[in-house]
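Just so it is clear, none of the values below were taken in a lab; they were calculated from the coordinates. Just so we're clear, the structure is a prediction, and the values are computed from it rather than from any experiment. Cβ atoms are built from the backbone, for glycine too; each structure is taken alone.
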Structure I
Amino acid sequence: MIKITLPDGSVREFPEGATSMDVALSISEGLARNVLAAKVNGEVWDANRPIKNDATLQLLTWNDTEGKSTFWHSSAHLMAEALEALYPGTKFGIGPSIENGFYYDVDFGGKEFSQEDFKKIEDKMLELSKSKSEYVRKNISKKDAIEYFTKKGDEYKLDLLEGLSDGSITFYSQGNFVDLCRGPHIPNTGFIKAVKLLNVAGAYWRGDEKNKQLTRIYAITFPKQKELTEYLEFLEEAKRRDHRKLGKELELFAFSEKVGQGLPLWLPKGATLRDRLENFLKKAQIRSGYLPVVTPHIGSKELYLTSGHYEKYGADSFQPIKTPHEGEEFLLKPMNCPHHIEIYRTKPRSYKDLPIRLAEFGTVYRYEQSGELHGLTRVRGFTQDDAHIFCRPDQVKDEFKKVIDLVLYVFNALGFKNYTAQISLRDPENKSKYIGEDAQWDLAEAAIKEAAAEKGLNTVTELGEAAFYGPKLDFMVKDALGRQWQLGTIQVDYQLPERFKLEYIGSDNQKHRPVMIHRAPFGSMERFVAVLIEHCAGNFPLWLSPDQIAVLPISEKYADYASQIFSELEENDIRGFIDHRDEKIGRKIRDAEVKKIPFMLIMGEKEQEEGKIAVRKHGQGDLGTFSLSEFIDIFKKEVALELNKK
């Protein structure tokens, strides 16, 4: 007999070789019908895989992230089976689950394939799913695996096999399809009740542009048709909010092939929005004791060799810039921190000087493959709201807590209410990815955990997500559609001060090493603006809107009155424009609504005679007629409410 410990701490005994499904059946048949996979001793397994020793067990259903992931990976195999049936001779690369659904990289051998083929593949998948074919796991020798895929003529699976050691190779089969796969999988294809192919794109084998380009098919499946219907409605809403679409409509940013891929051009309205965001944070930083600095867009290669960034990220950076001087090389700045370190080093520091908080909106550059670029969320040049705090070890936790306050202030002002703080630690099983001593890492990780707990944050802990130089607190924000984005980040770093030999003179008159805290409440301006656009569907908070008001005279007769009103609004730091077009007022209002202008101020004969304005609010309609001073009061109260809301 073996002992199985369940999540509630209860222990049950089963014969050796019992499966997770056996355990589920012993609890209830209803539960067993919903089990997709199981976590055995922390590792996700097939629900029908025999358990031979005492183990902890968590049964996974559609409600679990690992359950969904297993469901979608199994669906990728089902799609491959359908493709093989419809397109004989098709070869397959990899087919993983992703955040929403899955994809498979496919080589059709020259056969034409497009979105017009989606329906027949969906129908074939549903036909195959009804057979309720079991996913069968089989251990296989490397020799037999090579023989199988050689006979099949699948060079992609043979390429994958080269990196696998004998004794660790498994095949999975369902119906007439066999694949090289480590699993796990759901019990059978019958769980898959709803299918939708979403997109098709090109993808180089192993992500290498020198290799053959395969066809990547994206799809999603669900255990119920109702869930697919809801998801497709979600996608439609996501399209409506797409920051690339709204960015163009609202004239915020653009891209130019001549300038280069992944290099955004901020248009006047977008630049205004950026300025407002930057000034908002700069004011908060000044109140918190930050000192502004400015650093160059390039740095000596030697700088990044010292910091360790070249070793870790050199392959993902742009190629070094060579000068006429032999051996002299520069890099486009991939990080701001080494420059800020050199500012710290410009003069001797005392313990009385610390903490020193240096802040910069610094633009950095990182090479991204063209296929990975996506609007403002994945670019090659972006601006970080970067700051680095140099402090004594005894100041780390308090400084960290102050940064948490700043991040939450930003989120509150911008309407991000749903967030989780992710404590990102190093992987204890793979310390080679990181630099520094264990004792320093322990201190840094403890400071983050304690600060988050004392601030009452809702936290999750993720191993292996730390930066190479230190652990961090990443703020995972959910937008209005429930999608999760990593925005603000705070990192504790004992390593870079060590690499650069930073010092301060302590109260004992001896030299000591400071600790660095890296922080960026926005993360990157580009990514933050993209998420903000989609979160509020382009309806920015009033204080942030590039155009806060549109002054709409009914005809040219009231142009002078409109100009007078507009001048007084400008004096009160209220931004906008006058619509002087020779159009009917209905058209002017519609156009202002489309541009998502928060307030429309309409004026005709009656308003001019009374010295008032008729006010409309975007999405709400007429608010009534007010004096200008009354409107300014309404406006300022709304801004104050936004910036102070909790």
Structure II
Amino acid sequence: MTQPATNPLLLDPYFPPFNDFTPAQAQAAVVTVIGQNRAAIDAVVAAGLNRPAAEILRELEAIDDKLSRVWSPVGHLNAVQNSEELRKVYEASLAELTQYGSDMGQHQGLYQLYAYIQASPEFSQLSQAHQQAVKHALRDFTLAGIALPPAQQTQFKAIKKRLSELSNTFSNNVLDATQGWHLHITDEKQLAGLPDNAKAQARKAAERKALDGWVITLDFPAYLAAMTFAEDRSVREALYRAYTTRASEFGPAERDNSTHIVELLQLRAELAQLLGYKNYAELSLAKKMADSCARVTDFLEDLAQKSKPVAQQEWQHLQAFAQQTLKIDNLCAWDVSYAAEKLKQRDYELSQEELKPYFPAQKVLAGLFSVVAKLFNISVEKYSGIAVWHPDAEVFQIKRQGQTLAYFYLDLYARPDKRGGAWMDDCRVRRATSDGIQLPIAYLTCNFTPPLGDTPSLLSFDEVTTLFHEFGHGLHHMLTDIDVAAVSGINGVPWDAVEQPSQFLENWCWEPDAIGLISGHYQTGAPLPQQLLDKMLKAKHFHTGLFMLRQLEFALFDFRLHQRDKVENIAQVQACLDQVRQQVSVVLPPDFNRFQHSFSHIFSGGYAAGYYSYKWAEVLSADAFSKFEEEGIFNPATGQAFLDTILSQGGSRDALALFKAYRGREPEVDALLRHSGIRA
């Protein structure tokens, strides 16, 4: 008799068995483990407090980790190697997971077990990390509706299930709209101004679609290159219209996110009100550093007030330049990046394309590893023999004094069926097990222009900072000393503090001593010439006022939208965005712009009523870096202090207390304004 094939995901592998499991096996594994976990949790609850509390908590943690090991590779593949078959499995599994999560959040026996542990004399003997994990768990039970009457608990679960479905649909629509449009060009004159590498990539994209000529897609590297350098205004306008109307009523009806946005907002408001909050923004702050909606709004509006005069001067300067030099009388949204690049070339004699040859991806990566080695006394080395999902993906390990601390997967380049943007996600979390310490594993994902022939991937400086940003998140996850999973690494860290390490690491991209490590001409290896370095540093604050207002526009729109107690139609969403723009923006986009329809951060990425976190955490990161400015950017003692008080502590302590332990005081906004060029 033939034995049934063993499901690779159920063998409990430490590294996910990428390419060794089928979508059907993934779905079966999720269903199996959820069933096993339900029985295991019921058994732990039935046993009660007949063992040490720490032992009970470790057992519950192991149950959670078992499901994470199965789900992690499925969720990751859905983002980096999307297919129709996997998408269906992901959606079905997501429904199972959402139901399981809701059931566990309202599990009275499990809740009582945590409550008993907190009330027991043994609680004070637990580690700080375990105490914090218990406090967070009890808070999360409340936020999961544990105290609601049965009928409302059922309503709560139904809302959570639908929200999960809507978020996934929103994300799929953005991906499909991005992949489903391209600009086919047969007249090479329309490519005038594009760098040679961008033209070569466009030729390759056409070949993939079996077309002659060139194809410019909406993948961000291709889009940005055309918007920045294409001299043909009609090309820029076509791309801008397509990009800013993705997943809206201007495209195929099946990809229109309009109704999904409205339903998401309605259900979030309903969820908040069920739990006794006025609105979803108020609910979101239950897990954040900011203590009130007014505090967040005042913070954002104060930054906008300080930044707007600078942005207005920048915009007037750009308009005058476009009119006088480029002969563009009416500077439209699709002209801004193009005109800004020309202005930077004139005022600073600096072009993005002039810098790119000095920042080949692999050189930047090696330099990044050198920077963190100096800061945190670690080394990063290739780790071979581990299955990956694509030839572009690589595996590395982090070591200190010969001891392995963590591993990470790195997937740098854009390709079809890969979600856009850049992100860090956890694959395995550090925790104590019966066999010792489970080391953390991270996923680090970017969407840079891939190598082409003998030419390596050459990064824009924005892409350099993106790589540092995501690696900062990775270090927060990987360099933790905490061995309680719920507060290890990025777990348990308030959402408005979690961006601190990522933004913090970006600062080294601008330091001359660090630039020497991350740059080198891809053909000659020559370092970035001093002349170019001086120009780059001089141009550091180019249009930072406009950039600041753009981020504040996103943040205020998100927060105000989620402060509404009711949204009835998509026109109200647009009206909210228009009102924010009238208040804080200098550059107003055209009426057809539907930015909100692809605003994945807040509609499918976990940043709902939390986009302000980028600026909130930037205050922390800028102030944290100012200590290095005072004591030396590679001062090992300062690096050790940041590691000991911020990176290694995860969510085991209050975020503000950790910052004060590092800086010796509460955070101040001055460093952010200075780094942004808003204030001298």
Structure III
Amino acid sequence: MSSISNVLNKTAQAVKPMSRTLASAAEKMVNISINGRKIQVPPKTTVLDAAKANGFYIPTLCYHPRLPIAGNCRLCLVDVKGSWKPLTACTTEVWEGMEIETDTPAVRETVRSSLAMMREEHPNDCMTCESNGNCEFQDLIYRYQIDAQHPVRTLLKRKFDKTNHSITEPCYSPFDNSTFSIARDMNKCVKCGRCIRACHHFQNINILGFINRAGYERVGTPMDRPMNFTKCVECGQCSQVCPVGAITERNECIEVLRQLDSKKKILVVSTAPAIRTALAEEFNAEPDFDFTGKMVAGLRKLGFDYVFDTNFSADLTIMEEGTELINRLNEGGKFPMFTSCCPGWINMVEKSYPELRENLSTCKSPQQMIGAVIKSYFAKKINAKPEDIIHVSVMPCTAKKGEAKRPEFAKNGVPDIDHVITTRELMTLLKLKKVNPAELQNEKYDSPLGTGSSAGNLFGVTGGVMEAAVRTAQIITGVENPIPLGELKAVRGLEGIKAANVPLKTKDGKDVNVRAAVVSGGANIQKFLEKIKNKEVEFDFVEMMMCPGGCINGGGQPKSADPSIVIKKMERMYTMDKQATLRLSHENQDVQQLYKEFLKEPNGHLSHELLHTHYNDRSKAIQDMSLHQK
């Protein structure tokens, strides 16, 4: 790792999953008892962690292992001998001789009372809710057998006219579908505050917060604006930790299901790198097992006519973006050059840092590249019109939904991507169609857009784009193996800000060291940009990812209470890379054939038309909205 990275690490801390793991066994143990059973735990362990580690159940709702502790739901109450009131297990640390009771009649009745009050404000629409079957509140209601005692009260509050003592028009709508990525239904909110903490802890954008007081308290945005008129980047981390269906991705699953059932058009699906690792975890595959073949078989079983790999277009991105970087080094351009494959990062630039638009690579994301190639090159291959093809993209990211709806990604009214579904929505499709990929025989992607290198697969993890680019730098610059495979360890791992020096050559043969950085998590991005702005550090090429850890931790991934789930997915990615036979983007023969038959050359005329884009200044719309509301 370079000295540049040491400078960064002094002022920026990595955003890592907050694991409540127990301390080293070498420490002096604390003797406690839970429900009469004597156990030993390390000091500074919370009661909740001690109980979970020893198989005792304590209900929780606001607690999440990857978020800072809040203790606002008051469901994890326990009786402790010597305490005059029940204590919250998630915030209370153990002490020597502590005697804990988790299931006394008083504790159980207190929990039931709290759940009953929440139940009275929660809609009776579980059967059509996005979180049905995967809802923590639903599980608690069933476990404690809470029946609805009164008609459900919704949060559609009404203004009160003090002069006439009458109720006037509604104060606000609890529904917010203003973005193409995220949907909010605050009638379902249980006020756990997880979304607020996720927005602050992971991204430091603070779009969500508690507003009003007492019975009118709810989660809202600044000035109660629709999400689209805030600085929300649509990363979906709030939806990832929401225990109910109050914040979800915008549902496109039902429309895709209709297309699969009707089969009126040619159905094409493309899958992102992080999907296969998420499915492997969901179906409990062994750590060294590549689930790709079973995923492809599952998608065919669903009814898709063609199954393509976004790893193909990740390889294509490396060719285009690498060439663009070399052209900037040779001919001059805005530095540092930022990667453009993360739509959440693009949203942040357009809303909060519009002055950096020229620093962004003009390359479309791999999702949009494969979309453009499918509706042009592939359509010609099968003698079909673009409008006769329905292209469904499966992504770990909620922001990809908004990206696909950008008007510049449609030609003659035909979008490159017709529908984007998240990993969670794919799981719903598999469930509805009664398809279990784990039971199917492995199948391969279709040709010609189904071949992808393991370098392209690394796009799913933070540092993966950088590592893939470095591997292919030799073909662009003529430097043979500038960094041998597997040795760019400076950009691997969950550290929030990383840096490395990459040796390259210019067209005139001069050796240059490209100063590269990798940043993940909005909180880290803001720290990094502040240092760039103050000219404390200088870089040539920077990979940016809004979600901590990269796409494997995207907002559309299956919800998990495993604090180490991101690390497990990252390790699986690197295992797949080691096992692969094709590990270099420029050695992808299907990409070579695409250039030979169709695109001609990277950054050429047709490549710019199909594979590159521009960016907009959306900050003014947000400012205008603020002035209007004032």
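Observations on the structure shown:
- Which of I, II, III yields 30, 13, 8 [semi-axes √(5λ) of the Cα gyration tensor in Å, for residues 344-399 alone, calculated]: III
- Structure responsible for 21.9, with mean count of other Cβ atoms within 10 Å over residues 320-327 calculated and labels I, II, III on offer: III
- Which entry (I, II, III) yields the derived value 15.6 for mean count of other Cβ atoms within 10 Å over residues 48-55: I
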